[in-house]
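Engineer: Right after this note come the structures.
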Structure P
Amino acid sequence: MTLTIETVKLADAVGAEVLDVDVDTLLHDDELPAWTLETLEANGVLLFRDLHIDDAAQVAFSKRLGHVEVFGTGEHPEIFLVTLDPAKNRAAAYLRGTFDWHIDGLTDDVPIKATLLSAHGVADSGGETEFASTYAAYDDLTAEEQERFESIRVVHTLEAAQRRLNPDPSPEELAMWRSRPAKEQPLIWKHRSGRCSVVLGPTADHVVGLDPDDGQALLDDVMVRATAPHLVYRHEWNVGDLVIWDNRGLLHRALPYDPMSPRDMHRTTLSGDEEIQ
C-alpha cells in the first residue's frame, strides 16, 4: 500500500486523529478503505475532525468499508438518528441506555463490526462520547487472571440492560424484553486476529456457575479496571466531526445531556463478521 496519511494519537491506549483527509478522498481513493480498516484495528477509534459529511456521503463511505445495516425507510435508510428527542427518533427512550459503558450487540449471534457517527448538532453541556479499549483491558489483567477468565461464561440479556433504566416494568415491557433470546458469551474474546479482549456491558445478567452476588462483583471489578482513566479517550464533539470506532475491541458510552438540547448524531453501522468465542 502506497497511501500515506498522517495520524496523531488521541490517548495512550486508544484513538487516533486522521489528518488532511477530505470527503472526496473518503469517497474516491481506492486505497483508503483498506487503510481505514487497518488503522481502525490498530487504534480502536478514528477521528476525522470538522469533516462535515452529509448523509449520502456517509452512507457511501460506510459501504466502502463493509456491509451497512438498514434501520428504516426513506432516502437514506442506513442512517440512524441518535437523539433523545422522541419527535426525531421513536427509540429515544431506549438510547438513555447508552449512558452506560457497553459493547453493541452482545445478545446477538454476531455483534456489529464498527460504527460511524457524525455530529450534525451538539449539546451545550454533556453529550461527549467516551471510549475504552477492551484489548488494553485484557492486557492489563495479570497472567493468572487471563488464564482463569478464559473459562468464565456470562449470560447476556436485553432485560438486564433495560432494568437499569426501568426497574419496575409493565408486563408488556417485560414481555418485549424477554422476547429477545439470552446469549451466553465468554468473558474473554479470542479474536481470529490472535488478539484477546474482555466482553462486558450492562446486558451481563449473570456469570454461569457463580453465586449471583459473586458473579456481579467480578464483573463490576473488571469493568472498573477496563474503564480506568488511562484506558479511556473522551471525545468532545464539534459539529462536523466524524468518528469511527471498532465495536469488537471497545467499550463506549455517551455522557448525559439535556434531552431538549440540539445534539443530533447520524449513525451508520457496519455488520459484524466474527462471532465472540
Structure Q
Amino acid sequence: MERSLALMAGAGTLPGRAAHEARRHGWRVVAFAFEEAPGLAEASDHLIPSAITDIQAVITNLAAQGVAAAVFVGKFWKSSAFSRYDEADAAGLGLARGGLSDAALSQMVVATLAGMSIEVLDQRQFLGPWLLAAGTLTTRAPSDAERAEIREGFRLAGRLAEDGIGQTVVRARGVTVAVEAAEGTDETIRRGGRLAGPGAVVVKTVAAAHDYRFDVPTVGPATLEAMREGGATALAVPAGRVLLVDREAFVRMADEAGIAVVSDDGGG
C-alpha cells in the first residue's frame, strides 16, 4: 500500500529535492507550500498552497489526504511568524500559545500531528545526500590564524546553539563581533562584516541534541555572498551535520572569492 507523506515546504530548493527523494523511496508526496520553493510542484504528487495564518486549512487538508507522516523542509522565516502573528487563525494561535521559540513551536506541532496519528520524520531521511562530510572543500585551506578563530568560534557557537539562541558566530582578530539570534545566518554574517571589516571568520554549528525534524542547518551560495560583501575569508561547519546547497557552484564561488571552507569532524 502506498504511503502518503505531507511535505511541509518552506522557501528554497531543498523542498523540491526532498520531495524527489521521498518519491524515489516509495512515498506519495503531498506538498504544503508555505513559501516559494522552486521545483516542488514538479517533484510532488499533489501541491497545496498554504499559509501560516490559516493553520486550520492545513489541518483539514492533512486529514483529507490521509497522510501517515510529515516532514518539514526549507526555510520558515521567524520574522514572518512575528510580523503576522496577529493575523493567525485560532488553530495557529493554539500552536503558538507556548511562545514562538523553536522548542515551543516544535513541541506543539508534534503534539498536534500525533493527535492525528501523523509522525514527524527526521529531514535527513530525505536530505542525506547533501550532508557535508569532513574535509576542506576549497582550494585554499584555512590559515593558522583562521584555524585559531575557528576553534574558538566552534566553542562559542556550540554554547549559543545549546541554549537555543542561534548557530553562527563571526570572529575577527580574537574578538567575537557578531552572534546569531532570530535574524538568521546571512544577516549575522553581514552585521559581522560591517563591524569587523575584511578578514573575518564565520563558524556555524549545531547543538548536540539538535532536532533534525524541524531544521537541518544549511549553507549555500547566499552564505558566501554575505561573506564576500564584508570580506570574510573563512567558513567552518561541523562534519555530517550541515547541508550544502549547490555544491559545485558553491565551491567555485568560494574559490573565486578566496574564501576557505572546511567541514570539521573535531570542532575546528
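Rule-based calculations on the coordinates, nothing more; no lab input. These numbers come from a predicted model, not from an experiment. Cβ atoms are built from the backbone, for glycine too; each structure is taken alone.
Engineer: Once distance in nm of label points 7 Å out along Cα→Cβ at positions 28 and 124 is calculated for every structure in P, Q, which label goes with the largest value?
Structural biologist: P
Engineer: Ranked by distance in nm of label points 7 Å out along Cα→Cβ at positions 20 and 180, which of P, Q sits at the highest value?
Structural biologist: P
Engineer: Hey, helix-only ellipticity at 222 nm (-39500 (n - 2.57) for each DSSP H run of 4 or more, over all residues; to 500) derived from one of P, Q reads -7500; which structure?
Structural biologist: P
Engineer: A value of 14.0, 44 was computed for Rg and Dmax of the Cα atoms in Å, for residues 156-227 alone; which of P, Q is the source structure?
Structural biologist: Only one of P, Q returns 14.0, 44 for Rg and Dmax of the Cα atoms in Å, for residues 156-227 alone, namely P.
Engineer: For structures P, Q, calculate relative contact order in percent (Cα under 8 Å, 6 or more apart) and state which one comes out highest.
Structural biologist: Numbers: P: 35; Q: 17.
If we compare relative contact order in percent (Cα under 8 Å, 6 or more apart) over P, Q, the biggest value is for P.
Engineer: For mean count of other Cβ atoms within 10 Å over residues 108-115, the calculated result is 14.8, so let me know which of P, Q that is. Kindly include the intermediate steps, with their values, before the conclusion.
Structural biologist: Numbers: P: 18.1; Q: 14.8.
Answer for the origin of the read-out: Q.
Engineer: Identify the structure, out of P, Q, from whose coordinates mean count of other Cβ atoms within 10 Å over residues 68-75 was calculated to give 21.8.
Structural biologist: Derived from Q, not from the others.
Engineer: Kindly point out which one of P, Q the value 16.0 was derived from, the read-out being Kirkwood radius over Cα pairs in Å, for residues 4-115 alone.
Structural biologist: Label of the originating structure: P.
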